[in-house]
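Below you'll find a set of structures to go through.
A short reminder: the numbers here are calculations on the coordinates, not readings from a lab. Note that the coordinates shown come from a computational prediction; the quantities given were computed from them, not determined experimentally. Cβ atoms are built from the backbone, for glycine too; each structure is taken alone.
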Structure P
Amino acid sequence: MEDKKDILILGIESSCDETAAAVVKNGREILSDVIASQADFHEQYGGVVPELASRMHVDAAYPCIDSALKQAGVTLDDIDAVAVTYGPGLVGALLVGLSAAKGLCAASGKPLVGVNHLHGHICANYLCFSQLEPEFLCLCVSGGNTQIIHVKSYTELVILGKTRDDAAGEAIDKIARVIGLGYPGGPKMDKVGQGGDIHAYEFAHNHMGDTLDFSFSGIKTSALNLINQTRQKGGDINVSDFAASYQDHIATILADHIVKASKKTGIKKVCLAGGVSANSFLRKKFDEISSKYDLELYYPNLRLCTDNAAMIASAGYYEFINGRRDDMSLNAAPSLKLGRKDA
C-alpha cells in the first residue's frame, strides 16, 4: 500500500502586532515558526497603533516568509497550500498578510486558504498534543474574545457561550494600565501578581443566569472604583496583592463557566486557547478544576498561546483537507465570527 503523501502548509499571520510565518506538516508537526514582534515598539505608546503596525507588517512580511521556508528546508514549490489569517483583527494589519499570501498564490499557483484567527488559537493545541482529537470544549480567551467553544470536529465549531461586553484579556489590560504597568498589560500583570494575596481585594461578579455567557465590564468598573476610592482617601493599593486578587477573580469566573459547560454537555475533555491561556493564575485555576472534576485538560506551550503562524498553518491544513479553497476576492474581515451559536 502506498504511503499517504505529507501535506505542507505555509501559514501567515498578521492580525495585530506580530508578523509571523510558519511551515507545518500534516497539521501537527512544526517545521519552522518565525515571529517578528512589534510589542517593544508599541510599548512606548501604551498600546498597538494600527497604522504603524500595518507599516511594520509590510516591512516584515516577506522576510518572515523567506525565513520560514528556509528554516523548514523547503521551497514554495514544496508547499501544498498557503493559509492566511483574514480575520478577526486590525483591518490594515490583516490586509498586509492577506496581500502577501495572495501574491505568493498568484505567482505559484498554490491554493489559498483563509483562516479564522480564533480557529488558529484552538489548533495550537494540536501542535502540542499529538493524541488530541475532537470532540472537546475549548475556552478561547484573549484581549478581544472570550468564548466557550464546542469543537465537534476539526472544522465544526459551535459557540456555547461568549462575552456580552469586554473580553477577559481586555479587562486585565485596562486595569494593568490604570495601576501603572503599561503595555503589554497581561504579561506584566501576571508577573507583578506573583506572590500576591489573592484574597486581599474583592470585586463585583456579573451573574449571567443559566447561560454560559460572560460579562467583564462590571468587574472592570468595580476594580476602577476601588482604585479611585482608595486614592481619593489618600491611600494607594498594594499592586502585587491587587493584581493577584483581580486575576484570580477573573480566572475563577472562567473556570466556573467551563465546569458548567462540562456538566451541561457531558464533555470532560477541555482545552485552553488564546493569549490569556498563558496566564499563570488561569492555568493554576484550571489545574484545580481538572483534579476536582476529573477533567482531561490541555493547553498549548507558552510560545503557541500568543499569536503565531504555526497555529494558522495547522488550522489551514484542516480547512484544506476539508475542501476549502479561496480565490483572490477573499477580503479582510476585522469582525469575523467563529463557528455558529448554539440555540
Structure Q
Amino acid sequence: MDGQLSAHAAHFEKQAEWCELLGSPFNAALLRGLARHIGQGGILDHLLLGGETPLSPEAADAGPLRIAGALHAMTLTGKSSVLAGLYPAGRPDWDIEEVLPAALAALEAHQDWVAQFILNPPQTNETRRSIALLPGFAALEGPLHLREIGASAGLNLHWDSFGYDGGSWSRAGTAGAPVITTEWTGPPPELPERFEVASRRGCDRAPLDITDPEHRLRLTAYIWPDQTDRLERLAAAMSIALEKGVQVDKADAADWLERELSGPLPEGTTVIYHSIAWQYFDAASDARARAAIEAAGAKADEMHRLAWLRFEHGKLFGGGDKAHKVDLVTWPGGRRRDIALADPHARSVRPV
C-alpha cells in the first residue's frame, strides 16, 4: 500500500478508537470498515488523495470525520435513501456489514458532491463542552464580554441560556434551550443566580451561518449518527442561536485576537475562551495568539479585567499530557488555576 494511504488507514483506525471511547459504536464500526478499503484503488483512495485538495493523514485534517460526515449528510438529505434505511435513525439494530457496501456505493455515486463536502473541516460545535467551562465562567466577575475562538456557528456563545444537569445538581435554562447533561463527579459548582453578559462575539476560520439551511445540515451531519442525545441538543441550541442571533467573524484566531485586544479593555471582564480548538493552531498562530492575550493581560486593572478560559488537552498549556482539562488564567496578575478534568466531549466532568 502507498505510504500516504497506509497512514490514512491508520488514522481511520485511530479515529475509530476515539469514537468507541466517546460512545459511538456505529461510527467506530464504520471507520474500521472503511479503513479496510483504503489502498484498494477505489473511491476512498480517490477522495483522500485525488480531490481538489488532497487530505493529509494528519489528525488536523480529520479525514475520517470528513468522510463520515459526508455519509451522514447523505442520509439526512435523502441523497442516499438506501443508506438512510441502514443508518441508526432508520434501523436501530444496524448491521455494519450491510452499511459498508451501501456507504461505498453512495460515495461512488455522489463523488463530486462528497469531494466538495469534505473540502471543509468538521465542525461539531459541541454544546456539551459548555458544562465543563461553566465553573470557569462562574469564577469571573461581571459584566462579561465573551470572545470565543474557534466558535464555529457560535452556539456556545449562548452558554448562559442553556439548562444544565450534573446529576447531583441542576440549573434551569431559558425556554426551548438545550439541557446539557454530564456525569459530574465531585461537589456541584457554585453558580450565581444569573450571569451578567455585556457582549458576545466569536471568530472561526470557516464560520458556519446558522441562518443557512446548508450550514445547519453540515453541523448536524458531523454529530455521530447513533448519538441521538447530541442531535437533540444541537437542534435546540440552533433554535436558541436563531432566536437570539450570533456574531462570528471569519478570521484567523491570531489575527482576530490581535485586533480585538489592541485597544483598551472594556469595563468588566473580557473572557477569551475556547474548547478543543487550540490543537489545530500551527506554531506561528500559537505564538501570536498567546502574545496577544498576554499583552492585553499586561494592560488589565481591577476595573478592566481579562480572563483566558481553556478546555484543551493538558499538554498544550503545560498541564499533564494524558488528559483534557479546563483551566483559567486571570489578569491583573496572570494567575492560573485548574478548574476541571473532562473527556473531549464533556461526557464526564470532575472539578479540581
Structure R
Amino acid sequence: MLKQFFIICSGADTDLLKNSANGEQNKYAGIGATVFFTAVIAFIASSYALFTVFDTLYAAIGFGLIWGLLIFNLDRFIVSTIKKRGSTLDQIIQASPRLILAVIIAIVISKPLELKIFEKEINQVLLEQKNELTLANQDQIALQFNPKTEALEQEIVTLENEIITKETEVNALYDVFINEAEGTSGTKRLGKGPVYKEKRDKHDAALLDLKLLKETNAEKIATIETAITTLKTDYDTQVATTQPIIDGFDGLMARVTALNTLPWLPSFFIFLLFLAIETSPIFAKLMSPKGEYDFKLEDQETAIKTLVDQKVQERKLALKTDFIINDRVYKDIAEEDELYEYKRKKARELMQLQADAFYNGQKKLL
C-alpha cells in the first residue's frame, strides 16, 4: 500500500509499473518518497514562516498545507516529465530548466527552517537592534521636546537671577544704612540722623520690591515648571506609544535580515542539504540506467505518435485525391453541351430581368 502510494507520488504510470520488475517499482517508489517528504518539509517550513507573519496557528497551517501541495505537484511534474531518451547530454539539457526550478524551491524551503534553527541567535540580534532602535527613537522624540524644555528652564534661570540680583541690591542698601548708623561710612557720624533715615527708607523700599518680585517670579516659575512637567509627560507618552512598534520589530523580513548578519557558512550548508534533497529525484532519474518502465513508456508513446502520424498522413492523401477527382469531374462537365445551353438560357433570363428593372427605375424618376 505504502509502496503504491510512493509510486503515485513519483508521477509514473502505475499501469505500466504494475507489470514491471520489482526493482523497477522500488526505484520509482524511492523517487516518489523523496518527492513526498520534500513536500512535507516544505509544509513545515512554510507554516513556520507564515506563523511569523500572521501570528495565527490555523492560518499558518492552512497556507502551509497549500504551499506543501504546490511543491509536491511541482516536484512530481518535474520528475515525471524527464524522459530517458536520447544521449546523456540531451537528457541534461532536458533537465536543466527543472534543475533551476529545483534550486529556487530549495532556497524557498530552506530559508524558513534556517530561521527556526538559528532562532536563538536571531532573537539576540533582534534584541540588540531593538535596543538601538529604542535609543534612537528616544533621541528623535527628544529633539521635538528638548528645545522647548531648555527654553523654559532658561526662563526659570532668568527669573531666579532677577531675584538674586535684587537680593544683592537689598543687601548692599542694608550695609549702607547700617554703616551710616555706626559712622563707619557716609557722613561718618554715629547715630540715626536724617541721612540714616533716608538710606533706611531706600532699603525698605527695595526690600518691599524684592518681596513682590519673589512672589511674582514664584508664580511665573510655578507656571513654567508645570509646562515643563507637561512636556515631560508628553515625551513619556510618545515614547510609550511608539515603543510597541519597536517591540513588534520581529517579522519575517526582520528575521531574514538578522539571519544575514550571522556567519554564512552554516546557512549555506543547510541550503546545500535542501538542494540535495530537492534535486535528488532529478539526479536519480538522470543517473539511473534506462529500465523496463522506460522502454514500455517509450513504446506506448511512440505507438500513439505513429498512429497519429498515420492518420494525419491519410487525411492529407485523401484530401489530395479528392482535389484531383473534383478537377476531373468539373472538367468533364464543362465539355457537356446540355449544361452549356442550360446556363446560356438562365443567363439570358437574368439579363432580361436586369434590363426590365433598370427601365422601371428610370420610369419612376421621370
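If you rank structures P, Q, R by distance in nm of label points 7 Å out along Cα→Cβ at positions 54 and 94, which sits at the top with the largest value? Can you show the working numbers first?
Details: P: 1.3; Q: 3.0; R: 4.0.
Checked P, Q, R; max of distance in nm of label points 7 Å out along Cα→Cβ at positions 54 and 94 sits with R.
Can you spot which of P, Q, R the value -12000 was calculated from, given it is helix-only ellipticity at 222 nm (-39500 (n - 2.57) for each DSSP H run of 4 or more, over all residues; to 500)? Working shown, then result.
Values: P: -14000; Q: -12000; R: -32000.
So the calculation was done on Q.
Which structure, out of P, Q, R, was semi-axes √(5λ) of the Cα gyration tensor in Å, for residues 126-261 alone calculated from, if the result is 31, 16, 12?
That value comes from structure P.
Which one of P, Q, R has relative contact order in percent (Cα under 8 Å, 6 or more apart), as calculated from the coordinates, equal to 25?
Answer for the origin of the read-out: P.
Quick one: distance in nm of label points 7 Å out along Cα→Cβ at positions 70 and 326 came out at 2.8 when computed from one of P, Q, R, so which one is it? Don't jump to the answer; show the numbers that get you there.
Values: P: 2.8; Q: 3.6; R: 5.2.
Going through each structure in turn, the value belongs to P.
Taking distance in nm of label points 7 Å out along Cα→Cβ at positions 102 and 230 from the coordinates of each of P, Q, R, which one would give 5.0? Could the numbers behind the result be given before it?
Details: P: 5.0; Q: 2.1; R: 7.1.
Value 5.0 for distance in nm of label points 7 Å out along Cα→Cβ at positions 102 and 230 corresponds to P out of P, Q, R.
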